[in-house]
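Below you'll find a set of structures to go through.
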Structure I
Amino acid sequence: MTEQRKTKLDSASEAIRRRTEQMQKTRDEPKYSPLNGLGVFGVIGWSVAIPTVTGALLGGWLNEVAPQSFSWPIALILGGVVLGAMVAWNWIDKSRDK
């Protein structure tokens, strides 16, 4: 093998090694950005808001269909908040493990 070809192979393998190390370093280090935080904040907000609003709507309908001595909307809103908090807690716990 000629000296020039050996030098090209050495420089190419060195470039591949550096690029591989850079990719591994980037993959291993978690990246936190303000946009990522806003995204997580939005997902957590929606995971609480959707069950709460659904509980309110379902409770209003149940109040007309099956009236009780207690308020269906209040009971189901509280249930929606609890369910949403559990989903949000699970989401936060999963994102913390990354």
Structure II
Amino acid sequence: MTQYISNNEELTCIFTGRLDTMASQVLDTELKTKLNASVKEVIFDMKDVEYISSSFLRICLKTLSHTGSEKFGIVNVSPTVLKVFQIANLNSMIRIG
């Protein structure tokens, strides 16, 4: 389950569980409705995420394209999930903290 919190021009997405291909398909559809012209900054909170798939990495890249690198960040990343971002070399493009 994903929780979305909108605050003015900022959207925080709080993810839980496994972000596998099936979950990412649902997430992609939901984000298309959430990411409109008024959203300028996006934060992905990964506190309770234990697994991400390449489908989720594509979602990250789409979000990065929408906001730009200064306005997109990922927080509360576990070491296991961080390793996936590092292997994909996305940690150099996306603010991960």
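With distance in nm of label points 7 Å out along Cα→Cβ at positions 7 and 55 derived from the coordinates and found to be 7.4, which of I, II does the value describe?
Derived from I, not from the others.
One of I, II was used to compute FRET efficiency 1/(1 + (r/R0)^6) of positions 15 and 71 (r between Cβ atoms, R0 = 30 Å, to 0.05), and the answer was 0.00. Which one was it? The partial results should precede the final answer.
Details: I: 0.00; II: 0.95.
Of the structures listed, the value fits I.
Matching task: 1.3 is the computed value of distance in nm of label points 7 Å out along Cα→Cβ at positions 23 and 63. Pick the structure from I, II.
Numbers: I: 5.9; II: 1.3.
Derived from II, not from the others.
Who wins on Cα Rg over 2.2 N^0.38 Å among I, II, i.e. which is largest? It would help to have the intermediate numbers written out before the result.
Numbers: I: 2.17; II: 0.97.
Max of Cα Rg over 2.2 N^0.38 Å: I.
Name the one structure among I, II that helix-only ellipticity at 222 nm (-39500 (n - 2.57) for each DSSP H run of 4 or more, over all residues; to 500) of -12000 was derived from.
Attributed to the structure labelled II.
A short reminder: the numbers here are calculations on the coordinates, not readings from a lab. What you see is a predicted model, and the numbers here were worked out from it, not measured in a lab. Cβ atoms are built from the backbone, for glycine too; each structure is taken alone.
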